[in-house]
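Undergrad: I've put the structures underneath this note.
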Structure P
């Protein structure tokens, strides 16, 4: 970087202050942090929820924008109504607010007041306030060094307007290169990043399939690949952005007339199918994790992003969702994204996880009622087995190895950062034809057998 650095200490983390960016609407108010409940990862059900405040629909760089101007949608009244709907549905909740570059620097009255309100929510509720670089995938448009600079200066702006030497525990990024996550950890002292959107492919100008859906430490080679060793290790917990329906997610983009990103997100549920059917699908997706998944994995996690711009979806839908979660799973903890990531980091010092999921179709959208799917996710590979609920015929539809070399594209060169394995669930290549597990290669079967001997005859 060309700028001259000064060292500052924020909340015990060493960071560097750049003098090139000025932030609009700073605050010097101080207040005591809300009392924190002592939690552990295992034995708990977690819900994390973030919202994005932006000026343009797609802010690809500091100066380049694609899509519509959303200034008129983002008002302090909208922000207040939104947050009150969450509190009404889930009293005591803590959410994560993320501001785009333009939303941090816009000097108009609306954006100044929204920043002030987010800072107030931090003091009142314990909400996390943070930064989102680019437009869900900064690396599709910009180089590594510029994104690092954006991260640094964006986080500095957040600290300034929240006040009291505030420092978030995480950032929201959509997708973020492992190189940038390494910078985030080693230079900025932030060890949690919403850095992948599990299975997203051919949606929102982004292609980033290939990771696992629960937290992991990324490899220095690729943000979708779990680290394989200490030499390969990035100390930044990589989190998914939206919990998706496993059956809907196996499709490419909008194949067969369905939205492959359907799960708990409001656009793919409430907007697409109305209140009742939308809520049914949201709870169906959550149940995969909070019921059977909780038993299999020892903890459960559902996450969602509800952009502040989604004013066309009634806030009662938001309230009703949270109420339904609390009624069905009253022990659910709604914590900030950063809190959850650090709880995971406290428990897992390396990628020693072994996640298992089983899902049946809901019959809504692309969640086929006559299908079941089993996912297996560990440090070495991920594998999905699709099953016909009537005939019981089953096929392997995804086998992605992580114990082999991987490489990210050059940052700023392409939208497609998918980590393709031997077989990919999206079936975009000839080699992605589903196969019987016994017809996999001896090498593939040996790897599976080392983890799940019951699956190989």
Structure Q
């Protein structure tokens, strides 16, 4: 409540105070609206989608930008990719495919705690390939992990239970930051890059740059860290619930998901946007007789909140770019950081740190549009391409210190009844390791494939 109150006061101050010399009144109004939106999203004082609606309303009423700019998120491809993810998530839940996949894999886990944590983390990460919505994956996994913890003898507030739930939530989210359609920040970046910079990100190129270092680092280091921080001793029950035979609906859904995955992986070859692949797969899931979901779910069971939230996040970036706020922020950051053409690692570190700082005061999905709005000015200062700028800034997503920064972790904390202090401890420890080890390795890997270097 205090943080939200401060954001409201700052927003009013920007709106009412005379602009400093050299700053246009439009920039002040845009800053006021954006600070208000960030305050709403960061504090979760209202649902995230409601915060987006407030942002869209205030931005239009104050004429911060034309309506086509404010509402640009609604015609971004990212909207339809997320819509496809919502349909997939509902289909997976309805058919029971989620339970089948998780339970069948859990039977193969080692009996020691660290082996279980690695197993849960990797299973959760694998679900990112078939269920694009991170919050949906967390909502599916946390109850199953809670039941598994109970079966293994872990109490409600035990370290063992906390570790399993954190492994599931962070496992399905952090490695997925390196898979284009698997998390909301990815989609926010995809939409903002397309609408603001006219850059079309591809699944394969995005994966090649990011997953070999940041994805693998998360898969190896995060489970070990969780197992160390929340070490516990499980008991081993002798009974296991028998899994029913595959239904026709499960088989069809799995086929649709595999086709979509294949098209996402090969989008650089056929040129079809991941958004339209997701929409096409969603249509197949909803087709009468062929699909496994009745079209009526569109009116009752689909949660459209994530779509409204995403529209606001993309709109924020468009408003910032229209008002020139990104350029202003970039100019101030360039006075603080020393960007130099040819100093590639220094530029990479400064941009990554900038992304981390921006993400500290926003939810994670709100960071990409802000960084995209800064990309042009940063590109001029560093001699890098705008693509390199936004790719360096997304390194901040996996090394965040506070749970409120990313909605899936908020969902996990709520559903799993986790202690915020436990969650924060794990996040900060991984952030330190990520800055010291992962970021330098990612820079070196990027340069080896022609990224993160001066082009002009």
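Undergrad: From P, Q, which structure was semi-axes √(5λ) of the Cα gyration tensor in Å, for residues 77-140 alone = 22, 15, 10 calculated on?
TA: Derived from P, not from the others.
Undergrad: Let me ask something additional. Given a computed value of 18 for relative contact order in percent (Cα under 8 Å, 6 or more apart), which structure among P, Q does it belong to?
TA: Checking each candidate, the match is P.
Undergrad: If we compute Rg/Rh (Cα atoms, Kirkwood Rh), for residues 125-364 alone for structures P, Q, which one ends up with the highest value?
TA: Max of Rg/Rh (Cα atoms, Kirkwood Rh), for residues 125-364 alone: Q.
Undergrad: Could you tell me which structure in P, Q was used to calculate helix-only ellipticity at 222 nm (-39500 (n - 2.57) for each DSSP H run of 4 or more, over all residues; to 500) as -8000?
TA: Traced to structure P.
Undergrad: From which structure (P, Q) was P(r) over Cα pairs in 20 Å bins from 0, in percent calculated, if the value obtained is 26, 60, 14, 0?
TA: Matching structure: P.
Undergrad: Still on this structure, I have one more. Taking distance in nm of label points 7 Å out along Cα→Cβ at positions 309 and 437 as the quantity of interest, name the structure among P, Q where it is greatest. Spell out each step's value before the answer.
TA: Numbers: P: 4.3; Q: 3.1.
Largest one: structure P.
Undergrad: Using the calculated result 0.15 for FRET efficiency 1/(1 + (r/R0)^6) of positions 61 and 317 (r between Cβ atoms, R0 = 25 Å, to 0.05), pick out the matching structure from P, Q.
TA: This figure was derived from P.
Undergrad: On FRET efficiency 1/(1 + (r/R0)^6) of positions 325 and 381 (r between Cβ atoms, R0 = 35 Å, to 0.05), which of the structures labelled P, Q is highest?
TA: Q
Every number in this text was worked out from the coordinates using simple rules, so none of it is lab data. All figures in this text were calculated on a predicted structure; none of them were measured in a lab. Cβ atoms are built from the backbone, for glycine too; each structure is taken alone.
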